[in-house]
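J.: Please find the structures below.
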Structure 1
Amino acid sequence: MFVIVVGGGNTGSEITKYLLEAGHTVRVIEERPAVLAKLANEIPAEVIITGDGSSPASLEKAGIHKADVLAAVTGSDETNLVITSLARFEFNVPRVLARINNSKNAWLFTPEMGVDVSLNQAEILARLSVEEMSIGDMMTLLKLTHGKYSLVEEKIEPGSPAIGKQIMDLELPPNCIISGIIRHGEIVLPRGVTVLEVGDEVLALVDDAARGPLAQLLSRRF
């Protein structure tokens, strides 16, 4: 996969390093001298493109015509929206992501502005903080289709009514699919006859309405 990251600050550099480690081809566009100097010590020189990421010339220099994904993660919402509009409507990039710096601007980050996925950092941090404060509660791993569905994880504790039951016998709520089980550090692909055990970490795809019923089904009953 070929990815262009616009913005080489902390967010952009971490995304770039992660993608490189995963074996993807990446180009990161940045124009601030101090940030460029920092990037030069962290990632290969051929990955770094010096220039204004909201300029079509800089995007073309980075190889946007070949890009599968573009991520606009600068510190300016206005700049990110200019970049996403160019990527989608000028260069037809298949997948466009954008960082939201100010939550008040979240309503602007829509498909009409070229954004497929918006990353509202304040909202993400708030949700993670609340989830981490509630030890043992269901954890959200990933949001899909603009938040309508979630990939969640729930650990089966002693006393759960699901222990010893086959998946086919569970009264799962609508719009809920068990997609995986982590057992003793190994992935178990779920089947209807798979029996749930204490300590299983159940991965499920759910909508918002199914989260509560699934948690009640898998959690401990006092």
Structure 2
Amino acid sequence: MENYIAENLKNVRARIAAAAQRSGRDASEITLIAVSKTKPVPMLLSAYGLGERSFGENKVQELCAKFPELPADIKWHMIGHLQTNKVRQVVGRAALIHSLDNLRLAAAIQKEAEKQDTVCQVLLEVNVAGEESKYGLSLDQAEPFAREMSKFDRIRVCGLMTVAPFTEAPEKNRKYFRQIKQLAVDIRAKNIDNIGMEILSMGMTGDYEVAIEEGATMVRVGTGIFGERVYH
């Protein structure tokens, strides 16, 4: 198992470096998030042993179960849809919440961050292709929502996240990654208080190289590292 993960990680890191080079960027600008959903702790420990420190979970209960089992220097990323009643379990555990897209959720994060006397770092999730099956703000909603977020003193918006459409042809998603990058540039230019646009979380196993070429600073790779997901 360790050899399998080692080979995969080596391959993914090499492809990240090549994509960065093609776009005139340094590979150190890009954070690889190992998406560990449905994967057992030993697999995560293998990746950890190979230098991986950023792990992404889709489900709150999985993040909470794995959190105490793994080393404390891991940065956990909550990349899935977050329900307001689960916020309490995520604030203080996740280094970054990638999926903020509504005011009710923001209010719940603000309240819990106040209780824990912390500031919660988040990304605004944008549904770039307007897919009905996905959560997220529309492109038009993102800037007004960012302005609303500037009023929340316990939430720090660090950038944007998107899940592009599933496709066998990564090139098809280039236009979407370009739109998200442009959106980040536009929002940054407005100089909204408390709103940063330094992180662009976009690109997954099938299309992360194209995402990097278009400006991604975080890519979320699961299958490419751990193999196919196991659902029970």
Structure 3
Amino acid sequence: MNNNLPTPDDLQKSSVDLCNIYAQHLKQHEVKIPKVKKYNQIAKSIWLAVLHYYKGEEIHKDDISKVCQRDKPGLGGYQQVRHLKRDGWHLTSDGKGNHLLDPYKPSPEWETLKKQKEGILNAKTFEDIKAAYDMRCATCGTKEGEASHRYGEDKVKLQRGHKDPSKPITKDNIIPQYQFCNRAYRGDYVFDDKGRVSAIADVRPVRKASETVQQKVFEWLKKRFTLL
């Protein structure tokens, strides 16, 4: 760990410098950057300022935590820096708590997601949508035409997965899904673009849940609709 942490002035300069780099190299890729005037306004702007301050060097999560606690009282301890990856920042970690930021290019995952979105936007057929997903199931990642590693039998055949069953089947409401994934989830869930469940779409999952879970749902619904 570093005993000589950057000062608030150091980090404000780091934040300004990073904003300039962002404008030249990352804005065109639609990477998300906190819209702040001071580096310590929100957690993510602190993380970025600290990471960029150590240009080309790794910084340990405990040091980031110290800066967060020092410069924004009440923020708490270390926040998950990897959340920045979801905004497109190119971060690497050694698995031991050390992080490194490359501010000159978006993360590979972000570039893949962007190409995927562009492919979906320009898609005219389901084949185009499958191509945007590299001919893989959005949910489990198995590739069309190959044997399933999950079920060990039938070759993968991608089907039209209904992202949100409450809405019409349009090209922006479809993901390619392996036939078993599509069949297993039925119309019970809402999926995001990455094939992950983001909500339930039907009461069936609640009916199949344990009585303990059903009670929790019941209590939440009572509070939710009592407040309306």
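Throughout, read-outs are computed from the coordinates displayed, never taken from laboratory work. Because the structure is predicted, anything quoted here is derived from the model rather than measured. Cβ atoms are built from the backbone, for glycine too; each structure is taken alone.
J.: Thinking of 1, 2, 3, which structure, once log10 I(q)/I(0) by the Debye sum over Cα atoms at q = 0.13, 0.15, 0.17 Å⁻¹ is computed, gives back -0.96, -1.04, -1.08?
T.: 3
J.: If you rank structures 1, 2, 3 by Cα Rg over 2.2 N^0.38 Å, for residues 32-71 alone, which sits at the top with the largest value?
T.: The structure with the largest value is 1.
J.: Now for a separate question. One of 1, 2, 3 was used to compute distance in nm of label points 7 Å out along Cα→Cβ at positions 24 and 184, and the answer was 4.8. Which one was it? Could the numbers behind the result be given before it?
T.: Details: 1: 3.5; 2: 1.7; 3: 4.8.
Going label by label, the one that fits is 3.
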